[in-house]
Structure I
């Protein structure tokens, strides 16, 4: 019976793709991706000739039943994101849940995700941590931060460059200026960089230099 394969792709360095991921993408009948142009570059790099189909947050509700029908007819489908593991702050949950509801098997390959290297280079405890991803932009943001103000575990967030300063200021107002954090960008890429210090120190550094790239922010929990 056909199934859905969840296939992680590199977050930057293309050498991080696994042999199993390449083999799976070569063998499936259809590859779902966020941006066909970006994914085509990845497939071309590894000489993979698979058929691509757009599957992103703006169309996944319309597409999910179409994909389910294809799998039920014997078409093996792989799901990839622009970078990292699908479903981790990327589309993937809806199609996965719907497959399970329809007794369709899911096979998830292990592979890259930005949160783990961001955590391990932070210098902040990795014994216990909670992944928060992107904070709500407006509705629910203040409430979520209020809840996290008493979190004892290390917290991991994602943030885009144009929202970074606002988020760091919100962290300062929630966690205090002296809470230790780590800020990583361009992980696995040529210009990979990690800043470590207190929230106030990191804000000062970021205000002096325009933020660029996608960020992993690691915040220590309250003692």
Structure II
């Protein structure tokens, strides 16, 4: 059962609980761009990423997106806390940023395990606490950090994730990550280019001076 190594609390489950999970766990392969969860759909339950990259984001009333977290290999997430703890509402949209493989444990079974197992309950609480912390961090960034610093940090993070200084990403996509308008991103990137930090080409951004971007985000 390969999925067992992706579930940190597997060894803390009883043989019966392990068998229950093994009988219902679902393995999925999705293509880049696939939406696998939204606030109107049934709760996806617990997700364990085998490979690829998922993006969790929230949607404003006017349709503007903002990324709250990304999931990579070995990451585990409860995509909706209300699946397990009804008093907490944490509805997000989930899409595949790359071709992705993942397992999911149905919400109904995971909730039963939370109710009967202290280890699972503690694990669920830690996941939900992590989601809350990510939201608080995001709010802090939006409220107190200027957009040029946020954009510089995003470009450096994206370069680290992709392992290259040449980013094939549109201004529209960056705007979706950062919760702003495409025009705002374009204006700031043009400023970055005038300062020698990046070079803009069609559909791509080349980071010319990562040290200058790092000084900007930390300044």
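If distance in nm of label points 7 Å out along Cα→Cβ at positions 35 and 147 is calculated from each of I, II, which structure is the one that comes out at 2.5? The read-out comes from structure II. With helix-only ellipticity at 222 nm (-39500 (n - 2.57) for each DSSP H run of 4 or more, over all residues; to 500) derived from the coordinates and found to be -13500, which of I, II does the value describe? Derived from the structure labelled II. For the structures shown (I, II), mean count of other Cβ atoms within 10 Å over residues 163-170 is largest in I.
Each of structures I, II was scored by volume of the Cα convex hull per residue in Å³, for residues 43-114 alone; the highest score is held by I. As an exercise: distance in nm of label points 7 Å out along Cα→Cβ at positions 59 and 203, calculated from one structure in I, II, equals 4.2. Which structure is it? The read-out comes from structure I. Please state which of the structures I, II yields 1.9 when distance in nm of label points 7 Å out along Cα→Cβ at positions 123 and 179 is computed from it. Checking each candidate, the match is I.
Every number here is computed from the coordinates shown, using simple stated rules; none is lab data. What you see is a predicted model; the values in this text were computed from it and never measured. Cβ atoms are built from the backbone, for glycine too; each structure is taken alone.
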